[in-house]
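The structures come next, written out as structure tokens.
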Structure I
Amino acid sequence: MGSMADTRQVIILGSGAAGLTAAIYAARADLNPLLFEGRQPGGQLTITTEVENYPGFAEAIMGPDLMVRMRAQAARFGTEIITAEVQSVNLKVKPFEVVAEGTRYTARTVILATGAEAKLLGIPSEAKLMGHGVSACATCDGYFFKNQRVAVVGGGDTAMEEAGFLTKFASQVTVVHRRNELRASKIMQDRARANPKISFIWDSEVQEVLGSDEGRVTGVKLLNLKSGKSSDHELEGLFIGIGHQPNTKLFQGQLELTSTGYIRTLTGTRTSIPGVFAAGDVQDSIYRQAITAAGSGCMAALDAERYLEELNHPAHALPPVGTLERAK
């Protein structure tokens with residue numbers, strides 16, 4: 001493997017909304033993309049139940065179903081999909097190198113769409129009740145907690161945003177924070193404190209998520225970190241709002257990341273390495289929606305196509321996307 005003859009036009013890492021949309025566009029542009037599905041084929045949407053905010057599905061669609069459709073669409077246009085986890089990448093050589101299950105692949109462009117994962121508490125009862133009252137996404141699951149009592153763990157902007165959103169559905173929202181002051185920005189703090197449905201439990205962490213025999217959340221056991229005492233609190237839902245961790249371990253020390261570990265994108269989806277593009281939650285710490293991931297996947301494929309065009313015809317190189325509009 002790896003001779004120039006075998007070098008792919010584009011390799012895509014990741015099979016969530018960003019990676020699969022990039023594959024659809026790249027395949028339709030005759031770039032014969034090779035896509036690695038990775039550890040969680042379909043990305044975060046596969047752990048989401050109903051998706052009601054993706055345009056075109058008036059009746060809602062199950063997250064896994066949406067990803068199955070996207071995958072079939074990418075395959076239909078000729079994407080080669082390998083169900084393997086990438087072990088290493090070398091972005092410092094040309095062509096770029098990707099190693100999966102001991103085989104080395106090379107590509108002229110790479111689209112990184114490896115996503116992010118919600119940070120979790122890491123306790124057994126949380127894992128056991130995940131999707132049965134425990135959630136890491138208020139915008140995905142808040143709707144299912146109408147007139148119920150929920151708690152949000154965390155003290156940053158993520159937690160305040162989730163708490164505010166949940167007050168549209170829940171009868172009461174309790175924020176549980178391990179310190180006695182919030183990290184969130186002042187405007188988010190003020191908004192949360194002003195909301196009559198939101199209350200706070202300070203200096204505490206979740207020791208255990210309590211559940212019924214039927215496997216539904218019935219409450220939480222909290223440990224007060226100052227007094228060392230435990231107490232039980234009845235509720236029907238627990239939301240983990242302690243942020244996300246982008247899957248960028250493979251790329252550390254190879255291309256520019258932000259201070260929080262996301263891939264830094266320059267114009268469009270370009271990264272600090274020409275020919276390497278990033279799309280979806282691996283470079284987006286703000287929106288993190290299926291539709292924005294899909295949109296940036298489209299952009300990455302178009303950016304890669306244009307980059308390849310410039311390599312093939314340097315004399316007729318087109319200006320970067322967007323500069324023509326600005327010139328007007």
Structure II
Amino acid sequence: MSTVQKIRGAVQRLQQTYIKQAKARRFFTGVNQLSLTAFTSLNAAGRSIGVSRATGENRIRRLVDDESLSDQLQQLLVSEMLASRKGYWYCSLDHSQFGPFRIAVLAVSVRKGRAIPIWCQVNLSEAALIQPLLVALTELFAWLKGQAPDLKLVLVMDRWFASDKPFKLFTEHGIYFIARSKGDKLVQLPWDPSWWREPLGDISQEELEVTYREHHSRFIRSDFKDGMKGDEPWFLLTNLPEEITRRMVLNRYAERFEIEEAFKDVKWLRRLKWQRVKKPGVIRSLLLFVFLGWWLAWRYLTRELPKQTVHPKKALSWFRQAWEYLRCLLHTPLLPPIPLRRGGEK
């Protein structure tokens with residue numbers, strides 16, 4: 001069975017498992033026009049369907065405006081990556097700017113340089129992000145509790161998320177976290193009076209039990225040497241148990257940058273940097289279809305990619321390799337290739 005046939009069969013299986021039959025046509029259209037092709041515009045995606053211009057544009061507009069389909073698509077991604085899982089699973093939680101929207105994204109770390117985005121929350125600005133995000137995460141945690149009771153979800157986050165409200169939510173739902181914090185964040189040390197607070201940047205120990213607000217956490221500081229890129233070490237707060245060692249926590253936080261690289265590929269390689277979407281529901285639908293294409297590339301293309309023999313710094317990421325390989329599989333040359341004579345001469 002060829003790679004294209006495997007992907008086609010996988011898409012059909014996903015539709016039968018997660019997508020209602022009434023939405024099947026829209027789902028297949030979204031996969032063809034938004035998941036497995038580079039984005040130019042919604043109208044261009046509609047015109048490439050092959051029917052009349054008005055029909056194609058209307059069809060793609062109805063697709064991205066369908067909130068019910070978007071919800072089913074997000075359930076598909078989360079289920080395929082997290083449902084029925086056991087033990088610790090590390091996910092990066094971060095936010096980025098897409099046009100006028102500030103979007104929070106949850107991505108599973110696969111230790112290959114690019115995380116797999118599976119969930120998103122769209123807001124109009126960074127200032128208005130936290131409360132809707134907490135509501136959406138509450139729904140996600142409740143769903144995971146029923147679908148994956150043995151899953152130990154660990155959220156790895158940057159300094160923006162290291163605050164009282166997210167920590168309180170994670171504690172209530174039994175979610176583990178690793179959050180980087182600023183050096184001026186005040187915490188209580190175990191030997192100080194209850195009223196005394198100390199900045200994280202003034203703690204000399206590499207690992208210590210501290211209390212931030214009412215949250216008892218492990219403080220972990222990374223190594224810091226002259227000449228390093230950052231101007232300070234990492235100050236991490238985590239509620240992971242002692243079985244997860246300091247070195248393991250630091251390594252897992254280092255993997256958080258996989259989601260930063262994923263953002264770059266989504267914006268530049270998938271061309272969503274230039275989208276002009278103005279509706280939150282539309283950008284959410286568009287991103288979820290893009291995430292599905294990302295998952296299909298990781299699931300069905302990475303094992304078939306040739307091994308790179310160049311220097312590691314010149315090697316392509318797995319996603320760029322898979323994306324370019326898929327382009328070759330789906331591309332039909334306009335003209336037949338010119339045969340080469342002996343010695344490489346035409």
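Quick note: the coordinates plus some simple rules give every number you see, no bench work behind them. Because the structure is a prediction, the values reported are computed rather than measured. Cβ atoms are built from the backbone, for glycine too; each structure is taken alone.
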TODO: Rank structures I, II by percent of Cα pairs over 18 Å apart, for residues 152-215 alone and report only the one at the top, that is, the highest.
DONE: II
Task: Which entry (I, II) yields the derived value 20.1 for mean projected area of the Cα convex hull in nm² - done: I
Task: Entry that produces 0.8 once distance in nm of label points 7 Å out along Cα→Cβ at positions 192 and 208 is calculated, selected from I, II - done: II
Task: Source structure (of I, II) for helix-only ellipticity at 222 nm (-39500 (n - 2.57) for each DSSP H run of 4 or more, over all residues; to 500), computed value -7500 - done: I
